[in-house]
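Every number in this text was worked out from the coordinates using simple rules, so none of it is lab data. Please read all numbers here as calculations on a predicted model, not as lab measurements. Cβ atoms are built from the backbone, for glycine too; each structure is taken alone.
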Structure P
């Protein structure tokens, strides 16, 4: 009887230990599901790169170029998935609120989509993400449809009511152009599209008169003669040797409140530090890959380096406040 009782106690102890171990494993698995699992083995499968804009625009084409480099540096496929809508909010929201924090869903985004959370109600804010790495920036070209009759910057002030294509309501392309025409005293109406790709196609089709859009999407049509360059906007005021047009600064335009585009990689806040570190190393390596460097040069997309890369995400918060002030000035309502 004593032997049986001792044996039962031992069995009960073993069972309790097994239950505890299984419970610990279950808790660990649950945490792994929410927070990334075993970060030390990351990555063990393909990574999904969400682009919150339509195919064909600068965010999309640069994401696909970067994905090739990430495949080399991560050792797994980086699959680009387009989630356009609401000036980048749709896809950005999906990553912020609907993705596991495991590094297998990453966001490749223009800074404007992050800024949207400052200027309107969105399911995310800057704290919803952990920045991984800054990648590229982009000069803007002010271009006109070849059929618009506009051939120079001076033509803008000749009194004609104009329409201008923008890549979304409240985006830099919208606010920069609104500031431009306000300064010139020219009446102009914004026509928003879901991304720079559709916006430039509207210009080529003469559905709008002008647009201040990314060099990467406008230059092919400038080269073909479908678009006429009127001016260039670069934050440092440097003239572009591949465009026969003055900078806005040379044209006497106040650009102090205008903003330019930057792109970078981010993940949902709470992603394990070890995963973020691996992603950062891989992204920076991909941005230095010879094929990506060639791509950026051919597509007029200067790579972010040094402090510009380190501070790309923090700088967007300042941009958000500048943008909010511009919206109030021009009475632009965001839905």
Structure Q
């Protein structure tokens, strides 16, 4: 039988073929529109990954019901994860059903977080171009769903120098941004470990990519440059460095709450991943930078069930928005 991955790819390939004719430029006024309103909440699908991937002890959740679940918690904007498009998909009709359900709930689709499609900083020219082409189906899907961006990774070969990796990642990003521009979409990079979690490196990549459609999706809790060695880039410095490159969304990564650290502190207490984040300080940086777009809840804690963790994070962020927003 075909694998989940092969079925997912087949569905997206089929969709891309049928949707290509409807791709029109747009979205250029996104940032200006976002700045007219205050901070808004969204929900990252990864917050519910245990349910979606049917992990032990978690109540199963169908990917198609993600928007409805977000709305039931008082959240009307969502961020999808490419890994959640599974073997139940059946061509373009699946995306149409996703869009119909989200629209029916009054939920806005913001972006698709794309993983496992190759390295945009791949040293081999042909492989780097193939990675760009692998992302096109996700640009098409994001356009159809009404998103403003796809989120990508900027990985290269870690054996290369800092400068070489930056140039290669920037080249792959620029190529993908050219395609994003055709569809009116941004291509945003998440700090996702390695050099991408180094604020100075990733902002240099932004400059080298040199395209109006390139940007950063900051993740509050993803500033470990090397977990094995315990190397952590300062999250507050990194966020300040990233803010000029934010394109309408960011990820408020949250872990356990009510740990005794303080009302607005979230803690990852897993061995080798220990991290304490001051959400009040982070949101003040966001507001101080003049940002007024979406702040996405991405709960990854273990202390609370997923929906409880989401609600606790929502409560903290809403209180902080009222205080400093």
Item to check | Rg/Rh (Cα atoms, Kirkwood Rh), for residues 200-263 alone from the coordinates reads 0.96; which among P, Q | outcome: P
Checklist entry - P, Q: which one has distance in nm of label points 7 Å out along Cα→Cβ at positions 224 and 296, as calculated, at 2.7? => result P
Checklist entry - 33, 62, 5 is what came out when P(r) over Cα pairs in 20 Å bins from 0, in percent was calculated for one structure; which of P, Q is it? => result Q
Checklist entry - The value 5.1 for distance in nm of label points 7 Å out along Cα→Cβ at positions 136 and 280 was derived from one model only; which of P, Q is it? => result Q
Checklist entry - 18 is what came out when relative contact order in percent (Cα under 8 Å, 6 or more apart) was calculated for one structure; which of P, Q is it? => result Q
